[in-house]
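Listed next: structures, encoded as structure tokens.
Each reported figure results from applying straightforward, stated rules to the coordinates on display, with no laboratory input. Values in this document were obtained by computation on a predicted structure and should not be read as measured data. Cβ atoms are built from the backbone, for glycine too; each structure is taken alone.
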Structure P
Amino acid sequence: MHLLIQGTDIETGDLKQLAKLSAASGIDQISTTAFRLRDGKPAPDVAELCERAKLDFAFIPEERHLADFRLLVMDMDSTLITIETIDELADLVGLKPQVAKITEQAMRGEIEYNESLQRRVGLLKGLDESALRRVYDERLKLSPGAEILLAAAKQHGIKTLLVSGGFTHVTALLQPRLGLDYTCSNTLGVDGGRLTGKITGRIVNADAKRDELLRVRDLLGIQREHIIGMGDGANDLKFMAECGVSVAYHAKPIVRGQTTHAINYGGLDCVVNFFN
């Protein structure tokens, strides 16, 4: 087991202190933003020091390699991309605060997801369908390091699955752009070029995300230990529980406490360093 430290500004003093706290046998520089503390052992003060210095840390098994995995499963909003799509749609009609409040409650697990999504989508009734393309063109940005992570997955022959409580209008554009193998998301009802305020078909909630992961897993003929999952909200926990390695990305405490690793400060490229 090694202790991985990642950050954009890692002070030498902090690194040495972390090596001491974890009883590491040595320090290897992986990149300008990542160091491996060989044989580092868990210690209560490691998390406290890293939080104070805004560093990400993880205890990494020595024998684990990215090439051992076959499937990378990702949430979309606030994970693969920086925005919450529905919040930005609401902003176009002056309802972002109301929708964002419901989104936050759902992400913390305070509101049942189906109810929260139906309430939020209902507020968008009458919005011109073209607003979805506007949000994609004008507001959508990939999370830092997303392209590096996806390139690494492709290099190692890892398939990619996007499971999202967002909308097919967006995932259909992201899929060819990023070379994603599979996507699963909600379909907004549209009538006469305007949103009906309803979801068409099955709501992609926590259960649907997990079911899609299991479907693709069986299609590929792989096991749980071959899957990496990433998400940020409570509705991602069920699918991440089916993954050999799960990563909480800039996530709520309820999520960080139930995953293999957490990235609190860095970008998605940090995930690549979780594997030797």
Structure Q
Amino acid sequence: MSFQSNNGIRYYQFQNLGDTLTQAVFTRVGGISPDPWAALNLGGTVGDNPERVRENRQLALTALGCDPISVYDVWQVHSVNVAIAEAPRAPETPHLQADVILTNRPGITLMMRFADCVPVLLHDPIHKVIGIAHAGWKGTVRGTVRIAVDAMQAHFGSTPGDLRAAIGPSIGPDHYEVGPEVVMQVRQAFRQNASRLLEERTGAIHFDLWAANRLVLEQAGVNQIEISGLCTACHIEDWYSHRAEHGRTGRFGAIIALNA
């Protein structure tokens, strides 16, 4: 993954997804929102002015050469629900509740928003299919990215071994202390592998979301995986972090689109 910048918009791009698509994880740099959402806030449900959010969205998408009307996005609810995008979502159309979006249609920009949860981008270069997933701890233990891979197989004929996956900036294990409920669910979901994902540090248990989602992808048959290794809580100059900023923050966006 590497930093890029265009028209004051700063973003990261993955190396392994190939050059037949447009993809980025936007930092918080370059938008117009004031504190506590400064600056490129793309989240419309965190108290920021909707007009500023719309302008931020236009700035971000234009920097990547994407038409703002090409976006398909969803209402993220920490689920394993999958949305198949056949066309951009019209502004008057209600958001579906989902945490995976897939498409094989050029001209549709898939977008999700984050502030510690894990963005996962997927690309099948053989069948020309893309996907984006949102995996917080609930989505991780529920296997959201496995559901995404299964849906790519079922809907588009993808083979897991052909897929390329990219795990984006999110809260890292150093900052992700979790309580007994989360520990219990991680142990139930990952069983003998849970010890690889949970670590005790000074009396607290920390959960490694990056390693957990990598493991889920590998178990689903995906072996071409890039992990950014960028912690949102460590670098709030670049990223919004719900935990590090005590809930008063914005949301950064991730996009992926097939080139026409």
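Structure summary
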item	result
Distance in nm of label points 7 Å out along Cα→Cβ at positions 42 and 90 derived as 3.7 - corresponding label from P, Q	P
For -6500 (helix-only ellipticity at 222 nm (-39500 (n - 2.57) for each DSSP H run of 4 or more, over all residues; to 500), calculated) the corresponding structure among P, Q	Q
Value 24, calculated as relative contact order in percent (Cα under 8 Å, 6 or more apart), assigned to which of P, Q	Q
Value 23.0, calculated as mean count of other Cβ atoms within 10 Å over residues 26-33, assigned to which of P, Q	Q
Cα Rg over 2.2 N^0.38 Å - structure with the largest value, from P, Q	P
Ranking P, Q by Kirkwood radius over Cα pairs in Å, for residues 146-193 alone, the structure that comes out highest	Q
Structure with the greatest value (metric distance in nm of label points 7 Å out along Cα→Cβ at positions 34 and 226, set P, Q)	Q
